[in-house]
Structure formats: C-alpha cells, structure tokens
Structure 1
Amino acid sequence: MTTGRSYGAADVAVTGVGLVTPAGIGVAENWTRIRNAEPTAVTDPSLAGLQVDIACRVSGFDAARELGRRKAWRLDRYVQLALVAAREAVTDSGLSPGDWDGARVAVVLGNALGGTTTYEEQTRRLVEDGPDQVSPMLVPMSAVNMVSGYVAMEFGATGPNLVTATACASGTTAVGTARDLLRSGACDVVITGGTESSITPTIVSGFARMGALSRRTGSPAAASRPFDADRDGFVIAEGAGVLVLERTADARARGARIRARISGYGASADAHHATAPDPQGTGAERAIRAALSDAEVLPDEIDHVNAHGTSTQLNDLIEAQVLGRVLGRQATVTSNKGVTGHSLGAAGAIEAAFTVLTVQEGEVPPTANLDSVAPSVDVDVVAKTPRKQSIKAALTNSFGFGGQNAVLVVTAA
C-alpha cells in the first residue's frame with residue numbers, strides 16, 4: 001500500500017453476511033472449510049448416466065426444517081437457499097425487520113437460470129402425464145424474478161426490488177447495483193447477493209456438450225483446480241450468498257459492526273463471443289479499472305484478489321494475464337471454486353462474502369487442488385495453507401457468458 005487512503009465517501013458498509021454453499025450452511029461452517037481448502041465435489045446420483053456426473057451440492061440442506069414444510073413446498077430450491085442465507089445475513093446485521101421502514105429497504109439478488117429443477121420436473125409431467133398434471137405453481141416457482149419477490153415478502157421489504165441476470169457475473173452485478181441504489185438515496189438498507197440451484201440433467205448435459213465441465217469423474221474431489229496446470233473445466237455447483245448493505249454513516253450511527261465496505265464497482269461487456277472470453281481480456285480489464293476508479297484506489301493499493309478462477313483453460317489464463325497487467329504481482333490471489341465449485345449466478349455473491357471475510361479476518365484462504373501453478377499464470381496464487389495478510393483493499397472478479405464482466409472493490413472497515 002502506498003497511502004493511508006480513507007477511500008471515498010460513497011462507500012457502503014457490509015453489516016450482515018449469510019452463506020449457504022456446498023462448503024456449509026452458515027458463515028462459520030463455510031469459512032472453516034474454505035480455510036482448510038476442502039473440496040466439496042462428489043458423484044451426484046441425480047446425474048447418473050450423463051457424460052459428467054459430478055457436482056457440488058449443499059449437503060444436508062433440509063428446506064422443510066429450515067423454512068417450514070408449507071413454505072418450502074411452494075418454492076424452488078434456488079429460492080429456498082436464498083431465503084436461508086438472507087435470514088442469516090439480516091440476523092447478522094443486527095437490524096430488526098419488525099422495526100424498520102420497509103419502504104426504505106431494497107432487495108437486489110442475482111440469478112442466471114431460475115427454477116430449472118421445477119421446470120424440468122414439470123416438463124416431464126407434461127410429456128408423461130399430460131397438461132392437467134402440470135403444477136399451477138410452475139411459473140412462480142421457476143421465474144427468475146421470484147427470488148427477490150419472496151425475500152421481500154419474508155422481511156417486509158417494500159422498496160426497490162429486482163433481479164440481475166448477467167450469467168456468472170449476476171451476484172456481483174447485484175451487489176454493485178445495490179450499492180448504487182444506496183448512493184442514489186433510493187433506500188437505506190439493501191438485502192443483496194445471488195443464488196443458483198441448477199444441477200439438473202439438462203443443464204449439466206448442456207455444459208458438458210460445450211466442453212466447459214471437468215471430466216475427472218473418477219476423482220471428483222480433485223476436479224475443480226483453478227490456475228492449476230492440469231485444470232480441465234469447472235464443476236457445477238449450487239448455493240446462495242447474501243449481504244446486508246447500508247450507508248457507512250448510517251451503520252456507524254446505529255453502532256453496527258461493519259465487517260468491511262464495498263467501495264467500488266465496475267462493469268463492462270466484451271462484445272466478443274457468446275461463451276468464450278475476449279482473448280486479450282480487454283473487457284475484464286475495463287471492469288477492473290472502472291472499479292478501481294470508482295473506489296479512488298490505485299492498482300498498487302490492491303492487496304488481494306478473489307479471482308473468478310473457474311478452473312477452465314481460457315478463463316484462468318486470461319484472468320491471470322489481466323491481473324498481471326493491471327496489478328503486477330504484489331496482490332495475493334485466490335479462487336474459492338476449488339472448494340465450492342462454480343455456482344453460476346450465485347458465484348459472485350458467494351465470493352464477495354468470502355472476500356469480506358478475508359479482509360475482516362486478515363487471512364487469505366488457499367486455492368484448493370492447486371498442485372502446480374500453470375506456467376502461463378504469473379500471479380501470486382495462494383495454495384496449500386491460509387496466508388496471514390493485512391488487507392486494506394481487495395478486488396473480487398466475476399465474468400459471465402455473453403461477455404458480461406463485474407468487479408467489486410472491498411475495503412477494510
């Protein structure tokens with residue numbers, strides 16, 4: 001770090017965090033497994049017979065126990081995961097929905113694919129049993145916007161309400177959009193993040209046919225290996241990450257614990273290809289530089305990067321090249337996907353939450369399964385064990401199909 005910069009007056013405070021991922025249910029369980037670099041990928045019985053039959057699911061998640069049988073029955077799993085994560089985040093914030101002015105509370109969540117589990121099941125019923133057997137809940141259970149609607153109902157949040165859908169950048173886009181809503185004065189509190197649960201035969205087959213998934217089906221725990229020389233694709237995952245954001249001054253005024261701050265947001269489009277990143281990484285670089293400018297942070301002031309790091313050949317190579325151009329080698333780099341797999345539209349929000357925890361705890365979790373850094377990756381990727389580090393400013397990157405890029409700057413409280 002070259003200065004003792006206090007960052008911009010437009011920072012927003014992260015006062016609550018909630019996580020439901022393959023690494024655990026709740027922040028504490030997630031942080032332990034991420035620190036220990038314990039992979040979660042396993043053979044998935046629901047994918048039996050497919051080219052790729054491994055995935056990272058949230059183990060032990062009982063929606064009826066968490067939400068009540070009646071409520072759980074009406075919700076697709078992608079909404080169930082989000083509600084549980086949001087409950088934890090709101091509780092963690094110290095705010096009481098019974099006391100707040102709901103009109104000043106917004107909900108902004110990211111999601112890429114909606115309720116694909118419900119959609120596939122109901123399509124099967126249509127084909128096998130006829131139209132009279134299709135559930136009247138099909139549309140509200142599968143529509144992509146419904147997760148924000150249900151979270152608003154849960155907490156009496158009647159302010160701005162929307163879902164961002166920018167593929168695998170959706171969760172990061174949501175957090176950036178939430179910050180902008182706070183800055184505009186449109187609300188005082190935002191429940192934000194991302195969720196996804198699309199480990200279905202059709203979706204997995206589609207990714208497999210594209211060649212995007214790891215084929216290490218014989219050793220699933222070793223399949224997701226970001227930045228490793230032997231990486232061969234990502235492992236599909238599910239999960240939800242939720243943050244509660246407030247203006248920093250408001251959080252301090254009520255004596256809230258501030259875990260970290262969201263100080264910058266940048267977004268861009270590659271305008272290059274439906275699924276492949278720009279080979280020069282120019283779009284990703286624009287998003288990173290935009291986030292740095294927004295935060296009024298210089299490249300050499302970034303201490304750490306939570307990378308998109310998908311474990312695919314192209315993404316990891318191009319992201320590393322961009323980070324080298326913009327930041328050099330002074331920032332430590334990690335990818336959580338070696339543990340959690342790739343949860344698509346939820347990934348950015350989950351990784352934003354892990355970045356907040358990394359900044360708060362002063363410890364960088366290692367990248368799981370990183371045995372030999374690829375020769376083309378010239379950045380300081382943390383592996384094997386956690387690394388203690390004082391972090392004043394960090395980046396978290398997300399890049400999605402369609403060439404959609406989103407980057408956050410997270411700073412210490």
Structure 2
Amino acid sequence: MYRVWNFVTNYSILLILGALIALVWANTDASGYHHFIETPLWFNDYIGVHYSHWAHAYGHGAEAYEVGDVERVLTLHYLVNDLLMAFFFAIAAKEVWEAVILKNGSLRGKKAATPLFATAGGMFGPIAVYLGLAAFMGSDVYDAVANGWAIPTATDIAFSYLVGRMVFGAGHPAVRFLLLLAIADDAAGLIILAIFYPSGDLALEWLLLSLAAAVGVYALFNWLPRVLDKGKELRPISTFVRQKLNFLPYLVAAALSWYGFMKAGIHPALGLLPIVPTIPHADRAFGLFSDAEKYLTDLLNDIEHKLKHPVEIILFFFGLANAGVEFSAIAEPTWLVLAGLLIGKPLGVLLFGWFAAKPLGLGLPAGMRVVDLIVVGCVSAIGFTVSLFIATVAFSNETLPSGVSVQDAAKMGALFSFAAAFISIVVGKLLRVEKQEL
C-alpha cells in the first residue's frame with residue numbers, strides 16, 4: 001500500500017487537491033471563484049482571450065478595470081490552460097514519441113497491435129454511446145452537446161495507471177497493456193484537439209513559424225554538432241552545446257512554436273509538440289512512471305525530470321481553474337459523458353480487443369485473459385484531466401434548453417468519472433482478477 005500511496009503523492013494528489021478546492025469554492029462562493037480564475041493579469045494586444053470574451057466570463061465588475069483600447073486579456077485561466085498546460089502535453093508527447101520512434105518502443109511491432117485496436121474501441125465506443133444517447137434525448141439536446149463528442153474518449157493516464165496497479169497488481173501484464181492503451185489514447189487525443197478543436201479562426205500560415213523553430217533548433221543544436229564532431233572521440237562541440245547551452249535553445253524554439261500555434265488558431269497548449277522530437281534523446285526507454293527512467297541522462301529525459309515538479313504544481317492550478325462547477329449544473333451532458341466513459345469505454349475496449357486477439361490472431365500478453373479487457377476498459381474510463389480539458393475547449397457559452405451551461409454540466413461528468421475507479425475494483429473482484437506484484 002505504501003507504493004500505491006507514494007505514487008499518488010508523486011503524480012496525483014496536487015491535482016485532486018486543486019479540484020476539490022475548486023468544487024467547494026464554486027459551491028460556496030461562485031462569484032468569488034469565477035472572479036478569481038478570470039483575474040486579469042495583463043491587458044495587451046498579443047496573448048490571452050479576446051477582451052469581449054473575458055468581460056462576459058468575468059461578469060459583474062469587469063467595467064471597473066480601466067483598460068483602454070486593447071484586444072486581449074491574459075487571465076489566470078488562460079495562463080494555466082493555454083500556456084502552462086503546454087508543458088503537461090509536452091511530457092505526454094515525449095512518452096508517445098519514444099514509444100513510436102525507439103527500436104524497443106512500446107507502440108512498435110506486433111506487441112502494440114492489440115492495445116492499438118483496444119484504443120480504437122475505447123474511442124469509438126464512447127463516441128457512439130455519447131452521440132447515440134444525445135440523439136435519443138432530442139434534437140435540442142443533441143445540437144447543444146454534439147461538439148463534446150471527444151470528451152468521453154479521453155483516458156487520464158496517471159489515475160488509470162494508479163487504479164490499474166490497485167486492481168491487477170504492479171506485475172500483471174494487463175497493467176502494461178493499460179499503459180500502452182493510455183499512451184496511444186493520449187496520442188489520439190492530441191490529434192483530435194489539434195484538428196477538431198481550434199482555439200480561434202484558422203490562420204495556418206502561422207504554423208510556418210512553429211515549423212521553422214523546430215527545424216532550426218534541430219539543425220543548429222542537434223544535427224550540426226553531431227556532424228562537426230564526427231570522428232572526434234571526445235565530441236567537443238556536442239559536449240559544449242549540452243553543458244553550456246543545455247535546454248535554452250529548445251526553450252526559445254518552444255516559445256516561438258507556442259506563439260505560432262496560438263496565432264494559427266490551433267490550441268496553444270499543443271504548441272510545444274513540434275519541438276519534442278528535435279531534442280536529443282536516448283536510444284531506449286524504460287516506460288512511463290518507471291524508476292529506471294531517472295538513470296537516463298539524455299537531454300530529453302533530463303528536461304522531463306526537471307519539469308516533473310513544476311508540472312505537478314501546474315496540475316494543481318489546472319484542477320483549481322477548471323473543476324469549479326456548481327452541483328446545480330448536473331444535467332444531460334453530465335450523464336452523456338459518464339455513459340460514454342462508463343459504458344462505451346469498457347464495451348469498445350472489450351469488443352475491439354477481442355477482435356484483434358482472437359479473430360485476427362494478434363493475441364494478448366502472456367498471462368492476460370480476454371475478460372481482463374473488461375476491467376482494463378473500466379479502468380481506462382477515468383477521464384478526469386484530459387476530459388476536463390476537452391470540455392473546456394469544446395464548449396464556451398452554449399446552454400441547454402433548461403438554461404444550464406453545457407460546459408459546466410460536461411465538466412461534472414468528467415469529474416464524476418472517478419466512479420470508474422470503484423467500478424473497476426468491483427468488476428475485478430467479480431471477474432476474479434488475481435493480483436500479481438513485482
């Protein structure tokens with residue numbers, strides 16, 4: 001139990017704490033909470049939400065600010081969701097990149113085939129349940145909630161891994177299967193965010209700035225030093241770049257890429273993704289949450305290690321800035337998100353995973369049963385972090401016929417997806433999952 005609690009404190013507790021504070025605050029002083037998260041930090045013409053959007057979100061009291069003629073407002077909410085969360089998604093992208101590009105990457109070869117099929121099922125299943133039930137509720141509800149179809153496709157990788165270890169034990173092959181599914185789910189989620197949820201009017205020519213930043217930093221600080229050091233045993237130029245410049249060139253490139261994404265109308269939280277593959281990386285990876293990762297000294301892993309604690313603090317503020325939903329907001333989108341996660345996920349993972357393992361003959365990891373796919377599906381139904389994020393970008397001012405905010409109701413569904421943890425434990429007991437420790 002100590003190891004489980006240690007994992008919670010390392011990866012999850014600050015996020016949970018931020019979410020709980022937000023829930024209590026929003027349900028005891030809603031106006032004070034919303035004024036806090038929409039606190040204006042900088043009135044300017046460069047970054048932030050458009051002024052009219054901020055004035056509407058801030059509500060009463062916005063007129064008290066003497067701002068002059070400005071276009072944008074950098075708020076606490078924008079700072080967390082659009083800027084700081086870019087580091088969270090960069091870490092997720094690092095894991096996906098290594099899983100795909102490295103020779104022993106977990107998403108390469110036949111061993112990844114069945115988890116990838118299960119991932120597809122874990123996305124199509126929730127979408128079918130969400131949109132199907134929305135259509136059954138009537139056209140007014142469907143029209144209001146349809147844009148949130150991607151909310152129940154998400155899997156919170158940290159919480160799912162935690163619950164998976166509790167249900168299966170750290171040594172069970174289903175835990176690794178779950179991790180592969182979650183990593184692939186993250187990759188698909190990043191693509192969905194980029195394509196289907198632009199942050200504004202598209203101006204794709206600005207992506208050339210991101211491309212130039214990525215190509216430039218790779219050519220000048222990764223490829224060129226290795227070329228110049230060819231045949232030199234001590235590799236003096238590469239050593240100088242690593243020791244003296246370290247991550248600074250990549251930080252500058254990241255800032256340019258982030259700005260390019262913002263101006264292009266693609267969600268800027270994804271802005272660091274083009275830079276991740278340009279950073280020198282190891283030729284192997286031990287896997288997400290592995291203690292052995294700390295022994296890798298390549299620049300990419302070094303940056304990830306340095307970001308670990310800052311990202312934990314960022315996730316606290318993410319929970320604080322996004323989980324503040326009043327319980328009166330529980331409505332149709334809440335149940336749609338929950339149904340997509342708690343029904344669509346397990347069914348999709350089971351059906352697609354079974355089809356890959358049996359009819360297609362791709363098989364399951366040794367020691368894993370087909371019925372374990374049901375439990376994996378239940379565990380992966382914990383959407384939380386990414387579901388909250390998608391709910392935030394999928395809806396803005398939409399309301400249901402009842403007047404309830406669609407975004408708030410959908411967020412409540414993402415928060416309630418924690419129920420999947422208890423469901424997973426019960427289903428694991430019913431299906432007689434035998435825990436296997438390392």
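For this structure, a couple of remarks:
- If distance in nm of label points 7 Å out along Cα→Cβ at positions 176 and 400 is computed and equals 1.1, the structure in 1, 2: 1
- Answer label among 1, 2 for the case where distance in nm of label points 7 Å out along Cα→Cβ at positions 136 and 328, calculated from the coordinates, equals 3.0: 2
- Which entry (1, 2) yields the derived value 24 for relative contact order in percent (Cα under 8 Å, 6 or more apart): 1
- Volume of the Cα convex hull per residue in Å³ from the coordinates reads 126; which among 1, 2: 1
- Identity of the structure behind 0.25 (criterion: FRET efficiency 1/(1 + (r/R0)^6) of positions 72 and 208 (r between Cβ atoms, R0 = 25 Å, to 0.05), calculated), options 1, 2: 1
- Mean count of other Cβ atoms within 10 Å over residues 224-231 - structure with the largest value, from 1, 2: 1
- Answer label among 1, 2 for the case where Rg and Dmax of the Cα atoms in Å, for residues 192-343 alone, calculated from the coordinates, equals 20.0, 68: 2
- Structures 1, 2 were shown, and mean count of other Cβ atoms within 10 Å over residues 120-127 at 14.4 was computed from 1.
- For -18000 (helix-only ellipticity at 222 nm (-39500 (n - 2.57) for each DSSP H run of 4 or more, over all residues; to 500), calculated) the corresponding structure among 1, 2: 2
- Top of 1, 2 by distance in nm of label points 7 Å out along Cα→Cβ at positions 152 and 240, largest first: 2
The numbers here are math on the coordinates, done by the rules we state, and not lab data. Everything quoted here is computed from the prediction, not taken from an experiment. Cβ atoms are built from the backbone, for glycine too; each structure is taken alone.
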